[in-house]
1. If you work out Cα Rg over 2.2 N^0.38 Å, for residues 88-135 alone for I, II, which one comes out largest?
2. Where does the value 30 come from, among I, II, when relative contact order in percent (Cα under 8 Å, 6 or more apart) is the thing being computed?
3. Of the structures I, II, report the one carrying the highest value of distance in nm of label points 7 Å out along Cα→Cβ at positions 96 and 120.
4. A value of 0.65 was derived for FRET efficiency 1/(1 + (r/R0)^6) of positions 104 and 160 (r between Cβ atoms, R0 = 35 Å, to 0.05); which structure in I, II was it taken from?
5. 9, 36, 36, 18, 1, 0 is what came out when P(r) over Cα pairs in 10 Å bins from 0, in percent was calculated for one structure; which of I, II is it?
6. Of structures I, II, which gives 19.3, 62 when Rg and Dmax of the Cα atoms in Å, for residues 112-175 alone is computed from the coordinates?
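What follows draws every value from the coordinates through simple rules; no lab data is involved. Everything numeric in this text was worked out from a predicted model, so none of it was measured. Cβ atoms are built from the backbone, for glycine too; each structure is taken alone.
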Structure I
Amino acid sequence: MSESPPVARRPERRRNNLTRGAFHAHLWLGILFTVILTAISITGILLNHKRGLGLMPDVAHAPTGAFEHALPLAQLGEIALRAVRPDVPPDFASIDRMDVRPRDGFVKVRLRDSASTEATVDLTSGSVLHIGPRGDAFLEKLHSGEIFGSRGVLLSDAGAVALVITLITGVWLWLAPKLRRGPAAKGGEP
């Protein structure tokens with residue numbers, strides 16, 4: 001009488017299907033998103049060290065007054081615009097963002113121009129401390145995908161999701177063979 005081959009157990013078959021799916025997800029997400037994830041990683045490293053690389057001006061300044069005595073944002077924006085373009089009437093639409101730093105006593109006003117010009121203005125006196133281009137603006141936009149518009153931001157988000165899935169599937173691909181071996185491989189009883 002011959003013995004029939006052992007019947008594959010359902011959990012093992014499910015684990016094999018999960019491992020096969022994890023392998024393909026890991027492989028193809030890795031292939032498809034390598035360029036995006038590499039760009040995000042490199043720009044992230046550069047942004048972490050932007051001050052040391054000279055991409056962001058370091059304005060040494062002690063506050064000239066308490067934050068509660070700061071000038072209104074509209075007035076600070078107007079001061080910055082007049083400092084950058086003295087011969088043009090202030091156009092608040094040309095301001096991209098204002099970074100208020102109460103502890104440092106200044107506001108950084110970044111304009112929407114090709115150089116990403118930034119004017120640093122004292123919060124209470126209104127004196128202009130620095131005017132110059134921001135070298136990190138391009139890196140920030142590349143890092144977030146913003147440089148390619150709203151679809152670029154979504155692509156950056158997809159890269160982040162792909163990275164998470166790739167990490168999870170990588171852990172599964174490492175763990176699955178250990179689970180398959182079970183306690184017998186570790187010297188325990190079957």
Structure II
Amino acid sequence: MEGTDNEWDRATYREAGALLARLHTQLTVVDDGEFARRQKADTLAWLTRPHRIDPQAVAVLADEVERWPTPQSVVVPTHGDWQPRNWLAHGGRLAIIDFGRADLRPAYTDLGRLAAQQFLEQPELEPAFLDGYGSDPRESASWMRLRIREAIGTAAWAFKVGDERYEQQGHQMIAAVVEDLGRG
């Protein structure tokens with residue numbers, strides 16, 4: 001769907017939300033906090049690797065991540081890269097590809113890419129998606145932790161692989177979360 005008119009069609013997002021809800025409701029497991037511990041450690045590790053994240057932002061982010069709790073999480077089957085580049089029109093229906101990042105995670109994690117890209121560019125897509133999904137799986141504290149993880153990971157990974165456009169997106173995401181942390 002990426003790069004087509006369907007990428008910006010509310011009906012596509014309603015269908016994508018409904019399809020994601022079907023994936024998420026296949027299994028529910030309560031983990032012992034391992035998901036949260038792993039995410040915290042992985043996020044801090046990205047900050048120790050080479051990157052071009054502003055040192056003041058690194059200090060703010062590292063301080064925030066160090067204080068993250070590691071509670072139990074309800075995890076479900078997730079895609080890991082739920083966005084239009086992995087959505088295909090097939091026989092008049094939405095089909096999903098690339099399950100290479102699939103794992104058991106909290107449901108809200110599959111909204112991270114959309115929130116940083118399509119929902120920012122065209123905010124009316126978000127309510128259509130949530131209408132299809134049936135609810136909003138995000139809770140403010142865990143959602144902020146995901147936004148921080150995604151921002152740091154995007155900027156650092158894109159720097160590592162030399163993708164300057166994607167790295168810039170990561171820096172924009174970092175600026176947004178640092179600003180939101182300053183308001184909190």
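1. Looking at the calculated values, the largest one is II.
2. This value belongs to structure II.
3. Comparing I, II by distance in nm of label points 7 Å out along Cα→Cβ at positions 96 and 120, the maximum is at II.
4. Details: I: 0.65; II: 0.85.
The read-out comes from structure I.
5. Going label by label, the one that fits is II.
6. Numbers: I: 19.3, 62; II: 13.0, 38.
The value was obtained from structure I.
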